[in-house]
Structure I
Amino acid sequence: MPTTDSTQRFSDRVENYIRYRPSYPPQVLETLRVECGLTPDSTVADIASGTGIFSRLLLENGNRVYGVEPNRDMRKAAERLLAEFPRFTSIDGTAEATAVADESVDFATAAQAAHWFDLPKARKEFARILKPGGWTVMVWNERCTDTTPFLREYEELLLQYGTDYEKVRHEHTTDNIGGFFAPTSYEQRVFDMRQDFDYAQLEGRLLSSSYAPGEGHPRFAPMLRDLRRLFDAHQRDGQIGMDYLTRLYYGRLS
């Protein structure tokens, strides 16, 4: 089973995470430019930055980014993958204790990570590091579970074999997002996104998930047999599609 320490859950999944996790659609940064005044001069603390997927988009936009990540393996991967960007600073910290200076950033972002946070403590920490008038941004890709026959069966596979899948689904954070921003208001946007996989890529995408049993677990081999069966039944020209809703939330905390 995965570790109960959420900061260590992905240590044995870093390479699959790098290869097979999706990025974010361009509408995310465009919305932040239009609605929140994001410019290349904005300084960003990207909290629980992982392997740097969202940090990369910000760095390519010209931003100075503090990547705050508690997991050593993911943090080291980001340092390697983002070495070309001199405006990236890697920090060993958590959402509840970022080690970022008081009132030092224009944006505090969290991508694909908020469901791991202690939300009340994270809110206090985000408010501490943000400059007056700064913005908090949360974004994640929520895999669709019923838009195609394949995705319906894939969801059933996760429910059958996942170690704690129902507990860690992003939908739980979606339900609690208002409590994080309260008493201030926030805005939300939803964008469509899709990944296409061959079988090896689909397997890597599954194994990048913290709730997927790893090699040596008794559920591992039967899970992959069923995944292969699903792929063979639904693939078209050797490819299968995975649909997502990219959920974006943004607001000020004071």
Structure II
Amino acid sequence: MDLGISGRRALVTGGSSGLGLATARALAANGVSVVVSSRSAERLAAAVGTISPTDGARVIPIAADVSDPERVDELVAASESALGGIDILVANAGGPPPGNFESTPFEAYDGALRLNLLSTVAMCRAVVPGMKERGWGRIVAITSSSVREPIDRLILSNTARAGVTGFLKTVAREVARHGITVNSLQPGLHLTDRLASLYPDPSTVAASIPAGRLGDPDDFGNVAAFLCSEHAKFVTGVALPLDGGALHGLQ
């Protein structure tokens, strides 16, 4: 399927591994020029080598820490300068440390909110004006299935990512008339470095998934790319779980 986005320009954060990298690969494979960002310049350099752009698209690594609002502004400015503008934003960041209520100090919430909530707010504030001027834009945030069903020992992530979902739903309603869609994807258990850090043997949790296996990051990336496509222009304000059927709720 032709997604109709060849020639578009994207910024993907948290893109040196896992679901962010898979999304950058899917966009580049559909002719989108992509700035891929993460905190580690070394990991970014390795990640870029796994991306195969088509239709003359470019892939540009820019290291940045999105938990710092000033660095977000610098990242967006550098990305717009490199690409000529940003049509697509994929807002993603690594998860905060695990912990429960009693073991998590109050100060840890500030870091989690900066990394997983305020970074998305800052990125949206930076890219939406340009999208409005052009009358076209796609914003996709990668959150977590914990937004629908909180995960034990991940109180920081549960808290911050729920805030992202409320923020994005609000923004989606305000910018829809400008041709901008705003959605989030809520991954369940995918075979990523983050999963390996939480579960030393990830295969032990696969049995809890009705699909009988862990998620493939590249499959996830293809869904994210579809939400950025022309075909998804009437899809906005959606928080879509990708979890192999693991969630028990009706919504």
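Just so you know, all these numbers are worked out from the coordinates, no wet-lab data involved. Because the structure is a prediction, the values reported are computed rather than measured. Cβ atoms are built from the backbone, for glycine too; each structure is taken alone.
Determine which structure produced the value 3.4 for distance in nm of label points 7 Å out along Cα→Cβ at positions 60 and 220, calculated from the coordinates; the candidates are I, II.
Numbers: I: 3.4; II: 2.7.
The read-out was computed on structure I.
Source structure of the calculated read-out (FRET efficiency 1/(1 + (r/R0)^6) of positions 28 and 228 (r between Cβ atoms, R0 = 25 Å, to 0.05), 1.00) within I, II: II.
Tell me which of I, II gives 15.7, 46 when you compute Rg and Dmax of the Cα atoms in Å, for residues 148-203 alone. It traces back to I.
When Cα extents along the principal axes in Å is calculated, the result is 54, 35, 32; to which of the structures I, II does this value belong? Value 54, 35, 32 for Cα extents along the principal axes in Å corresponds to I out of I, II.
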